[in-house]
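Peer 1: Each structure below is given as structure tokens.
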Structure 1
Amino acid sequence: MECPFVDRSFTPDVNFNKPIDYKNPDGSIYRFYEHWDGFYRRYKCQFCKLIGRKRDVFECLNESEWKECSYYVSRSKS
């Protein structure tokens, strides 16, 4: 189960954010992006409603990890 703060409404500029679909064991699709920073560096990222672009894409997919995310924890306490 993915984090509830994954930004599914995000429409990336495909010149800088190539969508990558990862198929979960349950058959659902988890989408993240290969981001190009404009300086010949590419890295995988996810978009978060709380902080914007986030580099640890699978942290947002693994429930045990996103429940420990400092941004998630601070939001759930408020």
Structure 2
Amino acid sequence: MTSQRAFQTTSIDTAANLAALGFTSAVLPGPDNRAIFEFQDSEELRDAIIDYERGGFAKRLLNTRSRLYREASEVMRGVRR
């Protein structure tokens, strides 16, 4: 997907939120061995990004998931010792 109007991000959380909302993306190679997620720009896409950045439900969900993952990892590291 290489349209003239595209939104690109290296944030997997932002890309996951947009994909869960039904936006399709292309995955491109980026600098520093990081993937770039490219979405066709639209008013709906920008609204979804603004909602996410303002702390919409998806961001709260992903932040909570990350926190729980870190907590579980810490607990499991302690169990393995």
Structure 3
Amino acid sequence: MHASLLYLCWFVRVLPMVDWQNNSVQLINEYFFLFFAYYIFLFTNYVPDPETRYFFGTVYLWILAVNTALNCLIILAMIVK
């Protein structure tokens, strides 16, 4: 998680991709990755109720699906463009 956070800080500072579209896709993916890295702690004994963990798992899968769909839409828009 710390390495991902450092990479995200470096990426925001440098923006190494050629255009803003690739930079924005990479930034969105890194934000989601860092979010998922922190979110995964909710599947440990930190949350004692299994039903609550199950709910968090469902939310996790929906957010992952939104991220995947967003990436697919951006890639398709870049291909069409």
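Peer 1: For which of the structures 1, 2, 3 does the calculation of helix-only ellipticity at 222 nm (-39500 (n - 2.57) for each DSSP H run of 4 or more, over all residues; to 500) return -17500?
Peer 2: Working: 1: -3500; 2: -17500; 3: -27500.
Clearly, the read-out refers to 2.
Peer 1: When mean count of other Cβ atoms within 10 Å over residues 44-51 is computed for each of 1, 2, 3, which one produces 8.8?
Peer 2: Only one of 1, 2, 3 returns 8.8 for mean count of other Cβ atoms within 10 Å over residues 44-51, namely 3.
Every read-out reported here was derived from the displayed coordinates using simple, explicitly stated rules and does not represent laboratory data. This structure is a prediction, so every number in the text was calculated from the model and none was measured. Cβ atoms are built from the backbone, for glycine too; each structure is taken alone.
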